[in-house]
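Chemist: What follows are several structures.
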Structure P
Amino acid sequence: MHMQISNLKFKYKNTNELTLKDVSFHMNEGDLLAIVGESGSGKSTTLRVLAGLETPECGEIVVGERTFLNSKINLLPEQRGVGMVFQDYALFPHLTVEKNIAFGLEKMSRSDKKKRVQKMLELVNLNGYEKRYPHELSGGQQQRIALARALAPEPRVLLMDEPFSNLDAHLHDTIRDELEQIIRQAGITTIFVTHDKKDALESADQVIVMEEGVIVDSGVPNVVFARSPEIHI
């Protein structure tokens, strides 16, 4: 799904200053977009607003032909069809892998749910791990299960907040490349936040640079970083 984000402004309660001051951007269907910037620049807040976890002061979010947010509409998170992978993966420790993946599939029949879980396990190359618990998985495996759970309900958009930050250095590039391949195969429009320029250069079609709640640059990653080599993220 293509996305049009217009004039998002957001302020946390008990603060005087806007965290997002005027965020606008467009994404084509199937694109991978990286949001980079220093801590506190508004990257994760942008994801939370897109997911419906935070309500902005104003702005508009349109995905495909559907309006998520404008002056009259503010769809609840469960109405938006957005998948989210959090920095700590947020897997349920008391649920098996198959039950974690099936968590958002409550409207499916039991047989359809089982087929969907198996399809997701095949997609992330973790067939045979159905009965394991999160603590029995490596960090990379947990991340792939978190991705499988986010993709299982067939979301319109996938959001990932620092998806590679908890990985060991020797696994980082391998898992990043694996996840990109999975997302490309699924063909889903994706936004991810990262502190690593290499992640944006290697995986993203487009990059947005944020500073203090404002987009200060955007475009193809190698062009943006060549234009502004002093970017600190």
Structure Q
Amino acid sequence: MRAAVQLGSATALAGCDAPLSTLDPSGPAAASIATLWWVMLAGSAALFALVMVLFVIVIRRPGWGSGVSPARWIVLGGLVLPAAVLPPLVAYALVAGERLLPLPGSATPRIEAEGRQWVWTFRYPDYGGVETRNVLHLPAGIPVDIVVTSRDVIHAFWVPRLAGKIDAVPGHVNRLRIRADQPGRYEGLCNQFCGLGHPGMRFVVIVHTAEDFAAALAQAAAPAKGGQ
């Protein structure tokens, strides 16, 4: 039994630093999501622990609590106990969610992301209209607005280590603000079932230093131009 628990714990912890893990953030938006996850986990663990304490007491002392009326148990256990934990969690979730919104007020570079069965096309209107396919290039340390849409069916744009998920809807534009903390290679995917090719609808995110971003983007687009 102990070996099974240890194996399960090791497997779960190994997933925390996987390429698609939301618990290994590399940007402020992803960090807010990871913190929210840990806060929610702590709240649910507190509720679970309280329920288990009551359960153990009842098992070990069968007559315990018999002096409390059923109506009072319902009020205390069904209303008072959740009210002490759930409202703070909801309030924190609302505050954290507001931080993820791309609020106006700054000249943020824009990159267009278009989903299509089963390819992602990225266009860079602020960098001469360069276009890349299944590879998204980003500058490190600079917020970028990803303008997401779809050409055919509903897809979902998601880079777990950098930001939250947002839907790509035909005829509609959604906006997601991403900032990568440091250069590196990250993985993204479509997180909305979109057909038989859905499992392979993935893309790579390459984050360059701010100084090298323009040159790296031009070099990445050069082979595509040469093939036209």
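Chemist: Given a value of 60 for percent of Cα pairs over 23 Å apart, calculated from one of P, Q, which structure does it belong to?
Modeler: The read-out comes from structure Q.
Chemist: Okay, next question. When mean projected area of the Cα convex hull in nm², for residues 100-211 alone is calculated, the result is 7.7; to which of the structures P, Q does this value belong?
Modeler: Working through the options, I get structure P.
Chemist: Then there's this: Of the structures P, Q, report the one carrying the highest value of FRET efficiency 1/(1 + (r/R0)^6) of positions 68 and 108 (r between Cβ atoms, R0 = 35 Å, to 0.05).
Modeler: Largest one: structure P.
Chemist: Between P, Q, which one scores greatest on relative contact order in percent (Cα under 8 Å, 6 or more apart)?
Modeler: When relative contact order in percent (Cα under 8 Å, 6 or more apart) is computed for each of P, Q, structure P gives the biggest number.
Chemist: While we're looking at this one, here's another question. Match the computed value -9500 of helix-only ellipticity at 222 nm (-39500 (n - 2.57) for each DSSP H run of 4 or more, over all residues; to 500) to one of the structures P, Q, and report its label.
Modeler: For helix-only ellipticity at 222 nm (-39500 (n - 2.57) for each DSSP H run of 4 or more, over all residues; to 500), the value -9500 is produced by structure P.
Rule-based calculations on the coordinates, nothing more; no lab input. On a predicted model such as this, the values are computed, not experimentally measured, just so you know. Cβ atoms are built from the backbone, for glycine too; each structure is taken alone.
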